[in-house]
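These notes open a run of structures that come right after.
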Structure I
Amino acid sequence: MRQSGTVDQRATPKSEEAMRKEYYGRLHRKFILITLVCSLVPLLLVGWAINIHYTRFAKARLTSSFENQVEYHRKIIELFLKERSSKLHLIAQTHSEEYLGQMTNLAHVFEVMNQEAGSIMDLGVINEQGMHLAYVGPYDLMDKNYSEALWFKKVMERGLYISDMFTGFRKVPHFIIAITRQEDGKKWILRATVDTEVFRSLVENVRIGKTGEVYLVNAEGYYQTSPRISGKIMEKSPLPLETYHEGIRVQTIEAGGKESHERPRKEIMATAWLKEPRWMLVVKQDYSEAFDEVNYANYATLIFLHLSALTILIVSVLVTRHLISVIRKRDEEADQLNQQLLEAGKMASLGELSAGVAHEINNPLAIVLTERQILLDLAEWTPRLDDNFKKELVNSLAQIDAQVNRCKRITHNLLRFSRRTRSVIETVDLNGFLSEVVELMEREARSGGIKFMTSFDQNLKPVLSDPSQLQQVFLNLITNAIDAHDGKPYGTIHIKTEADDVNERVKVTVADTGAGIPKENLKKIFDPFFTTKPVGKGTGLGLAICYSIIQRLGGAISVKSEVGQGTEFTIVLPRIPPQAVQERVGAAEMS
C-alpha cells in the first residue's frame, strides 16, 4: 500500500539501545551486589559464627556429660569392690583362724555376707602353705593347693589383693578378693570369689544409646567383662594399650575398616583407671550418635540460614528487576515526552513555514490566473488568428489552469496543515457517520473492484468530536486504501468500530488488502511531504494532516502493515476530548 506520513515515536538507534541495555545491566548487578553486601553477607557471617560457637559449646557440654557418666560408673565399680573388700577385712579382723576354720562357722559367715550383698560365690580360709583350712561353695576345692598361684603370692605380699579374671581350677572366668591376717606369728588368708555374673551385669548392663558399650580391661589389655558389641571376656582387646593416667581421658578414634570388614566409622571413647585393681573402664559410643542432637541442630540451623540467604537473594533479584523495570519505564516515558516536545516544535516550525510558503505562492498564482484569463480573452476576440494556433493556445492555457489549480490544492493543504483553529465539538454517532463516508466513497471503490466490509459495534455510544475533521481523516484513509489496490483486480476495505467503556474510549479500524507498506517506510508515513506515490499523484500531507487532527482531538493513530498482505490503521478517540472538557469547565465557571 502506498501511504504518506511520519511515525509518532522515533525508533532508538541500535547503538543507543545497546548502551541502554548495558546501563540497565550494570544497574541491575550493582543493586543486587549492594543488597547482598548489606544483608546477605552479614547474615551468613553472623549465622556461621553462631553455628560454630553453638557447636563448640554443645560438644563441650556433651563431652562433659560423657565424662560425668564415666566417672559415675567408675565410682559404682570401685564402691562395689571396696565394699566386698571391707567386708572381708572386717571378718578377718574380728574372727580368728580357729573360728573360721570350722566349716559351720564359715558357712554361717558366708550366709550372712550373701544376705547383705548377695554377690559372693564361695568363701575359703587358706593357710600360709596354700591349703584350705575350710571352704564353703559349689566347687570341690578342699584338696587344692594355691601356693603357686599368682593371686596367692600377691596377697601374701600385699595383704589385700583383687585379682584379674582367670579360670583357675574352676575352668570358668572369675576373680577373687583375698585378705591376709597375722595371728600367733602365722599368716592365714580369707579368700572370697565374687559372683562373675553379678559383677558383669553391674558393668555390661549399662546402656548408652544404641551403639554405646561399657567394659573393663586389665593392664595387659585383656577384657575383664564382655563388650556388648564385639569381643569376649578374657580376650585381647584390639585397642592400643594405654598407660595408667589419672582422671578421665576422652578421645575420638577410628573403628572398623578393612581388617574387620566393617565400614570405617568414628567413635568417641572415654577411659578411666580404677585404683584397685588396675583395671581400665572403657566407655565407647558412635560419634554420630553421641553428637546426633548437635548435628541435627547444626543441620537445621544451616538449612534455615541458607534458605534465608536464598530467600534474600530471590527477593533481591525480583525487587531489583522491578526497580529496573520502573526506571526503564520512567526513562521510556521521559523519552516519549522529549520526542513529543521535539515533534511539537518541529510541527510548529513546519506549520509556520507552510503558512508563509502558502501565502507567498498564492499571490503569484492569482496573478498567473489573471494573466491566463487575459490571454484567453485575447484569443477569443482576435479574429485573424490561425485556428490551429488558436487551438494550441487554448490547450496551453487550459494546462496552465490545471497546474495552477494543483498548486492551489497544495497550498490549501499546507494552510490546513498549519492551521491551529479550535475544533467545533458536536455529538457524533460514529456508526452512522462512517456509513455516510462509506456511501460517499463506494462508487469510486466499486470502479476499482473494491468492496467495503463493515463491523459496527451496536453498543457504541456517541462521542463528542469535530465531524468535519473526522470526515477529512476517514476520507484520507479510505482514499489511500483505494489507491493501495492499484494493479489488483479486486480487494476489500474493512471498517470496524469497537467500544471501550472502561476507559471511555472508542476504537476505529480501517484495514485493506492492498500492497502493504515496507517496514522501512512505516517509520516515515506520518512525516509531512513523505509519499510513495508517483510524482503528481500525492503531496505527502494526507497522513500528516490525519495525525495532526487526531492528536488535536485527544486521540491516537497507529499503523501496522505487511507487504503483499495489506495495511491496518487504528484510531483511538476519547468519548469526551480534552478540549470539550475544558470548554465545559469554562462554561460551568461562567455560570
Structure II
Amino acid sequence: MTFIGWLQIGLLFLAVLLAVKPLGLYMAHVFNGERTFLSPVLKPLERGFYWLSGVDEKKEQGWLAYTIAMLVFSVVGFASLYTLLRFQAYLPLNPQGFDNLSPDLAFNTAASFLTNTNWQSYSGESTMSNFSQMAGLTVHNFLSAATGIALAIAVTRAFMRSGVSQLGNFWVDMTRVTLYVLLPFCIVLALLFVATGVPQTMVASAQATTLEGAKQVIAMGPMASQEAIKQLGTNGGGFFNANSAHPFENPSAISNFIAIFAMLSVSAALVYTFGSMVGRVRQGWALLTAMAVLLIVGVGVVYWAETNGNPILIHLGIDPSMGNMEGKEVRFGQAMSALFVAVTTGLSCGAVNVMHDSLTAIGGLVPMFLIQLGEILPGGVGSGVYGMVVMAILAVFVAGLMVGRTPEFLGKKIEGREMKFAMLAVLILPLAILGFTAVAAMLPIALSSLNNAGPHGLSEILYAYSSATGNNGSAFAGLSANVPWYNITLGIAMLLGRFAYMVPVMAIAGSIASKKTLPESKGTMPTHTPLFVGLLIGVILILGGLQFFPALALGPIVEHFQMLAGITY
C-alpha cells in the first residue's frame, strides 16, 4: 500500500462527499414536486406523459396500490424483455446476425435486468444484437434503477407524514426520476465517457491488423450510452464480457475514476435526500456515516490483501512487491482496483474492473461479505436507502430492548407489525443464498460447472447465489453459469432478492405512514448520534456474521489458511 494509492482513494471519496448535498437537495426538490433548473424544459414533457397515459399526478396511492403498480409494471417489463431476447434474430439492428437466446438464458437475463442485478451468463459482444443492447438491456437499466429510487422515496414519505395512508404515486415517481435524474445525468456522463475514449457507434465491428500481420475483428457498438446508465444506475451489465476491465468500456484511469464516482454519487446522495425530506438532515448524515465506515474498512482490507501478494506465489519464491496482479489491469493499479471491488459490491452495481475469481482469498471474501450484508453500503440506487432504513428499525428495536425504552425511529413507534415485516425482509437473503448454495454444492449437474475444487469451488457457488440474491451481478469467473440449472436457479434468486424484499418493506412503509408522529421526549433515543451509528454498524455486522460466517469459514477463510500453508488444488 502506498501514499499515492490512499490519496487516489481519498480524492474519490472527497469528490462523492462534495456531491452528496447538492445532488441530494436537487432530488428532494424533484420528488417534492418543486421547481428545479430543468423544470422549464422538462415540466411540459412530464405533463405530456401524464396526459398520454391518463395519470393524475395529484392522485396518490396507499402502500398496497403503490406496490401492486410496481409489480404489474415489473411483470410487463419481464415479459417484454424475455420476448425480445427470444426473438432478437428477427428484429432490426442486428448487424452481427446473432441468433435468439435459449429459453433458460432469456429467463435469466430478463430476471437479471428487471431486478437491477445485471448478472450476465453470456458474453455481450457475441450474444446480444445492437437492438437488444439498446431497446432491451439499456432501457431496463433505466427502469430498474428508477423503480428502486421510486420505492425509496415512498418509504421516505412514510416518515414525512403523520396518520395518512398515501405514499405518493408510483407512475409519477417513475416519470420524475427518469426525466429529471437518470436521463439528464446519463447524457452528461455518456459524453464524458466518449471524451475518454469509450466508443458510441452503430457499427458492428472494426478490423485491425496485429503485430504479426494477422487480421483481428474487434466488436463495436453503442457502448458509452450503456456504460453511463450501467454505472449511474448501479446496474453493472457490461457491453463486453470483460465488463469495466475492457479497454472500450473503461479505457483509462480517468474513465475509471468517473465510473466509480458515478456508481457512488446517486446512491450516497439519496441518503441525504432521505434526511432532507423527513426534515432530519442529521439523520441522513448518520446513516451515510455508518455506510461510509463499513465501506472504507472494506476498501482497506481488499487493498491490504491484494498488495501483500498471493501466498502461493510467495512460497514459490516470486517477488511479492507488485502484490497480486493476477486478473487486474495495470492501467488502474492496486488502489483503484481495490476501491472498485469494494464499491461495486457495497453497492448493488456488479460492474468489475478486475476478475474477482483472481483475488486472494481475503480479497474475495470482502466483496462477498459486503453483498451478504444486504448491499446497503450505500447499496443500489434506492434499494440502499430502504435497506438501511430496515436496519435502522432493527437497531432501534434492539436498543429499546436493552435500555427499556419504547423503540422509535424519526418519531414513529416501532411495534410488532413493523418488526415482523422487517425480519421477513432480511431473512430472504440467507434463505435464498444459503439454501441454493447448499443444494448446488451437492448436485453433480451444478458441480460440473466448477473450474476449481475445494474451498475455492465452494466460494464460486456461494458468491454466485450471494450476487444473484443481493441483486449485485458480479461473479467469480471460475463458474460456468450458462447452463439450465444456474440460469434458472440464479434467476429465481434474483427475483426473490428483489421482490420478496420490496413487498415487506412497502408494508412497513404503509404501517409507518399511518402512525402519528410523536414529539421527542426524555425517553426518545437519539438516532443521529455517534452512539447510534455504532449500534447500527454492530447490528449490520452481527446479522451478516451470524448468518453467513459458517459458510464463509468453509470457503474463503479456510482457503486463506491453506494458501498460507502452500496448499493448492
Structure III
Amino acid sequence: MKPRILFLLRTYVVTVAIFLVAKIAFMCANHADHFFSVGDVADVLRHGLTLDLSTAFYFFVLPLLLMLVSLWWWGRGLRRVLRVYFLLVSFAFALAFVADTSLYPFWGFKLDASCLQYLSSPETAAASVSTSFLLLRLLVLLCLTVIFFLLYVWRMPHLQAMKRKWPFALLCVLALPLVFIGIRGGIDESTTNIGQVYYSQQAFLNHSAVNPVFSFLSSFENTGQSDVRYEFFSDEECASILDGVFDTRSLDTDSLLRTRRPHIVLIMLESCSGQFTMISGRNDVTPNLNRLASEGIYFSQCYANSYRTDRATVCIWSGYPSFPTMSLQKVPSKNAHLPALSRSLRDEGYTTSYYYGGDINFTKKRSYLVNCGFEYLSSQDDYPRSLRVESKWGVCDEIVLDTIASAIEKWAVGPAEPRHLIGYNTLSSHEPWEVPHQALADPVDNAFHYLDHCIGQFVERMRRSPLWDDLLIVMLPDHGVNHAGLDETSELKMHIPMLWVGGAVRQPRVVDAYCNQTDLAATLLGQLGIAHDDFLFSRDVLGRQYTRQFAFHTFNNGFSVVDSTRFFVYDLTSQRPMVGDDKQLERLGKAILQETTRDLSER
C-alpha cells in the first residue's frame, strides 16, 4: 500500500511544483515591461497557491482511480495507461505555459478560450510574429513536455498484487470526496475562481498569480458570453435611435452638496426594492429609510439595471449597463477596461476601501473590486468564525456597519485631511431571510426591517460624529426580489429608492428624474466637479443636458424600459412583448443592447 500512497503524493506535489515554477518563469519572461521585486514574486506565489492547489486536484483524479483499479489489475498495461496520461498532461501544461507567457505581451490578460478562435486562421495569427519567435517557442514546448513527463514517471512504482485490498480501497473511496472539495475550493458559497487570487493594484501581479491552466478551462464558462452581440438595426439606424440618449456632459448641474470633496460612504442595500419602502406606501418595514428620504436627497424614480448583485455591482461602480445573458463581473479581462467611480475618486486623492461581510471571492467580486481601484478590501475572513453563525452568507450587517463606523470615527477632521471613500454591500436581507432580529411576523419583511434597523443605527451614529458635516452617505439597492407576486413583469420590482444623506447635503430634496443605478457615477462625479467622459452610458440626471428621461432594465434573456408614461417588457427568447406594445420603447431597448454589446466587444 505504501508505494501507491507515495506515488499519489508525489504526483500531486509535482503538479503543484510545476505550477509554481511556471509563475516565476512567466514573471521573468515578461519583466521588461513590468517592474517587480523578489518580495512581489513571493506574494504572487502565496496568493496564487490556493488556485494552484485546486487546479492540481483536477489532474489527480485519474491517477487516484487507476491506483484503485491496480488492486485488481496491475502490470505493464496499467503503467502504459499512466505513461500516456502523463505525456498528455505534460504536453497540455507545457502548451498552456508557453502560450500564456508568449501571448501576454500582446493581449495583456491571461490565457483563455478566446485563443481558439485563431485556430481557424493560424496563418493570420502567425503573421504577427517572426519565424524565429515560433521556432523558439516550439523548442521550449518540446523541452518542457519532456521535463514534465520525466518528473511524473520518475520512480514510478512496479505495483504488485495486494492480499488485503480493502484498506487501500477504503482510503481511495474516502479520498474522492476530499479531492472534489479541493477542486471546488472548499465548502463555502463560492467555488474556486480567478478572482480569489487578485490582491494588488498592479494588474501584472494579479495576472501572474492566476494559474493559466485554470484560466483556460474556466473561460469556457464565459466563452461567447462576453462576446455576445445583438444586431437589430444598421449602425446608422442604431445611432439615430440613441442620438442624445447618453450625453456624458454635465451642463449647469444643480448643486445639491455643501462641499465638492465630501467623505463618501456608498451602501448597496441587498434586494431592498420599492416593494418594502415608501415607494409602495409601506411604512412598517423600512421606517428609517422612509424618514431619511425626507431628510436628504431622495431620487424617487430610480430603477435597478438588473436582477443580480454581481450585475448591479458593475452597474453602480462602473456606470455600465447590465446584459441579459452574462455577468460582466465574472469576466475580469473585460471589466478591467471599464471606468470605475472608485478609481476616478482615487485619482482625485481619495483613499478607497470596500467592506463585505460575506465571501468576497463569490462571483469573482474580489477581482472586479481590485480592477476598480479599491486599495483595501475587508470580508468575512477578517472576522472570527463565531461571528458568522447568524447568517448563511457571512457576518451580519450590524457587525460590519459597526466596523465601518469605527473606521470612520478614526478619520481626522479638517479640509486639508485626506478624503475617503467606503463601499459596502449589505447581505442580511437575502434568502433564507435569517437575521438576529424579530420585529415582523413575515420572515422576508422581517429581514428588511433588520436591514433598515442597522442602517438607522449607523446613520445616527455618524450624525454624532465630528465628520458628519463633511460626510455623504449614498444608499441604493442592487435589485428586487420575486416576492408577493412580483416578477419581471412588475414595474415595482425594479423600482428602487436611492438616497443621499449626511451633513454634506445642502438641504432636503426630491429628484423625480427617471434614472438607473448606472447614472449614479456621472451624477455624483458631476456634483464633485470631476470629469466623467469615460462613463459612456452613465447620465448626470441633475444637468441641463438630461432631457430624454427613462430607465432600462435587463433580466434573463429579456429587458424592460420605463418612463413617465409607459412601462414595456420584452422577451428576447420569444421575441415578443410581455408587457405593453410600444414600438418606440422596443426600439430604444434593442438599440441599447446593440450599442452596449458593440462597445463591450471592443474593450
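A short reminder: the numbers here are calculations on the coordinates, not readings from a lab. None of these values were measured; they are calculated from a predicted model. Cβ atoms are built from the backbone, for glycine too; each structure is taken alone.
With respect to mean count of other Cβ atoms within 10 Å over residues 315-322, the largest value across structures I, II, III is given by III. Which one of I, II, III has Rg and Dmax of the Cα atoms in Å, as calculated from the coordinates, equal to 58.3, 194? It traces back to I. Of the structures labelled I, II, III, one was used to calculate distance in nm of label points 7 Å out along Cα→Cβ at positions 51 and 211, giving 1.0. Name it. Working through the options, I get structure III.
I, II, III: which one has distance in nm of label points 7 Å out along Cα→Cβ at positions 179 and 267, as calculated, at 2.8?
Matching structure: II.
Sorting I, II, III by distance in nm of label points 7 Å out along Cα→Cβ at positions 131 and 483 from high to low puts I first, with the largest value.
To which of I, II, III does the computed value -20500 (helix-only ellipticity at 222 nm (-39500 (n - 2.57) for each DSSP H run of 4 or more, over all residues; to 500)) belong?
II
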